1. Using Kirkwood radius over Cα pairs in Å as the calculated read-out, with 24.1 as its value, let me know the right label among 1, 2.
2. Can you rank 1, 2 by distance in nm of label points 7 Å out along Cα→Cβ at positions 65 and 249 and just name the one with the largest value?
3. One of 1, 2 was used to compute distance in nm of label points 7 Å out along Cα→Cβ at positions 257 and 281, and the answer was 3.2. Which one was it?
4. Out of 1, 2, which one gives 1.6 for distance in nm of label points 7 Å out along Cα→Cβ at positions 153 and 177 as computed from the coordinates?
5. Computing helix-only ellipticity at 222 nm (-39500 (n - 2.57) for each DSSP H run of 4 or more, over all residues; to 500) gives -9500 for which of 1, 2?
6. Using relative contact order in percent (Cα under 8 Å, 6 or more apart) as the calculated read-out, with 14 as its value, let me know the right label among 1, 2.
7. Given structures 1, 2, which gives the highest value for mean count of other Cβ atoms within 10 Å over residues 209-216?
8. I have 66 for percent of Cα pairs over 17 Å apart, for residues 89-200 alone, calculated from one of the structures 1, 2. Which structure is it?
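Readers should treat all values here as calculations from the given coordinates under stated rules, not as data from a laboratory. None of these values were measured; they are calculated from a predicted model. Cβ atoms are built from the backbone, for glycine too; each structure is taken alone.
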Structure 1
Amino acid sequence: MKNWLVAIAIIIVGGAAGAGASFVYWQAQPAGIATEEIEVLIEAGTSPRSVAGLLEDAGVVSNAGLFYGYIRILGVGPELQAGTFVVAPLTTRRALVKQLQRAPGPPTVLVTIPEGYRATQIAARLAEAGVVQQEDFLSLFQETDLLAELGIDADRFEGYLYPDTYEFVRGTAAEDVVRVLVRRWWSVWNSGLANDAEALGWTPHRVVTLASIVEKETGAAVERPIIAGVFRRRLEIGMKLQADPTIIYGLSNYDGNIRKRDIQDPHPWNTYVHYGLPPTPICSPGRHAMDAVLHPDDGDSLYFVAKADGTGMHDFSSTYKEHANKVRKYRP
């Protein structure tokens, strides 16, 4: 006797009331034991029996015969749809049947863009996820019409591709991906940052540019306002920012080491050579870095050096003499 007929027989023998309760309970149990999402392609014209077999082969259901019998009991065989289904872990039998009755939309993928990523890294992350071609995305980096459409008063999108987790359809047009990232930036900016910047007389570009440097200088939330304060004070007194990440941004062959010739390289982003802010951001900062720039620490530090304890934290100084002593301490 087939598995699904056995199931029916058990339900009948169990009595009407008990059978109903047992059947409800059975439907609410997971169809399989998978602990990760599983993608299954069901082509048009596939029979319900073959659908059940495909689901078992993919690991979605534990028993194809029993699941096929369930489809027969419900009488929904003709309603099963074709397409690519992404089944969540431990989906119940009833939920799985309902999912198979709905034509799936195009397959999507979640992509997380970390704070501090530059445009080239974002393009690589999106390409790896199958959302866009890397070269298509980067070809829009300085697309003037798209910049104007999205209200970016700069010559490139660096800094405005907001770091967050996004859900994209694979194969989305590069222009639409840029629009999503930049519009997310605007939603964050308009949620309170814009008013704070206006009170200071700072433009969005000025805020994002300094925030991008703060973002690259530290990954510690507690340090962002302190480092932002250091840079704000340096700007106010006409002192060079001398931020190592700005050197790195303009190098085409950075190998993990900053050499004397790199420090002296006159590329536009090098704040060891040029006064003031670089012409563009050097990465995509998150909200916390922008908040830090708008609300910096009110101390008197002008210098900082990385500690040698592996924490990534820094030691701050208000005078160059004090700073020099700490440099010798951490870099003997």
Structure 2
Amino acid sequence: MTARRPWNVGITHLIKPPFDAENEAFNGNAKFFYFKSKNETGFLQVDLQQLDAFLIWTPSIGNETIRQLNNCQIVVRYGVGFDKIEIPTLQDRGIAFSNNPEYGPEDVADTAMGLILVLQRRLIEHDILARSYIDTWQENHLSPMLHSPRATVGVVGVGRIGISVIRRLAPFGYRVIGYDPYVSNGMFRALQIEKASSLDELVSQVDILTLHCPLTPETRGMINRKLLQKARSGLILVNTARGALIENIDFVEDQLRSGHLAGVGLDVLPDEPPSSHSLFDAWREQASWLRGRLVLTPHNAFFSDSSMYECRFAAAETARLFLEEQIHRNKITG
């Protein structure tokens, strides 16, 4: 029996060689092409034309790149979101597309919980202020301070990550309300949480709002000034999903300055790294009005050593299954 030739597999930035996880998923039967540019305009046409499969992390993939994929059978996104992939063009070219929802829900949920607790308990503010205490110590309380069994958390998106967050919230005694129009009433009953019929209804009832939904035309900019006018003063907002779920940074700054937002925790931003903006300038300078109330992490909520390997292996395995067994796992259509 003639051995099958190695598959030609493209891998983009953020992944770096050696490609051990991907090689394991392909059982050692792959030749890897590394596209290290963050921008697809830096991709070599001669390499694109050789690919059987293309594994994508950071870059957008548009018409120009897709037109060069003469032999490619499948494109797989390393992550969950696919808003930067021109899926209709892939379909027109007969190229399959999959995302990769099988890794790291626990890590994202842990990060969301960490941000909630850090902001609720005002831990960073305590840490900064405590450095200047000399004759006093325990007398220095920060108020208001939410008490978990009397606080309500709103979870937007009751999928695998949202459910992981809900499970973590339960032992703390929070009242939990979920909003997800695509999830059945039975799921809410199984999770033993309340269900909001609209985002407006949810926001009006909660002390803490945490986002766990995909970025779609429906959800883009869903968190905006008009919506937050319906929120209680002192709301804590956490986003570990997609930066563009929040309409813009201007109103976030205004709401933090006014105190309508007590704190904001963001693992994702509309532009990454953060663009020049007065809010981010104040964050970098640890301005007294903001310190401890805005917590940013660099889009790393998904990351642990284990989940990163799992992510890479699963994406490559999805490509191999399609190429060798015609199994289209995690299929996405336009």
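1. Structure of origin is 1.
2. 1
3. Source structure for this number: 1.
4. Here the read-out was taken from 2.
5. Clearly, the read-out refers to 2.
6. Matching structure: 1.
7. Top value of mean count of other Cβ atoms within 10 Å over residues 209-216 goes to structure 1.
8. 2
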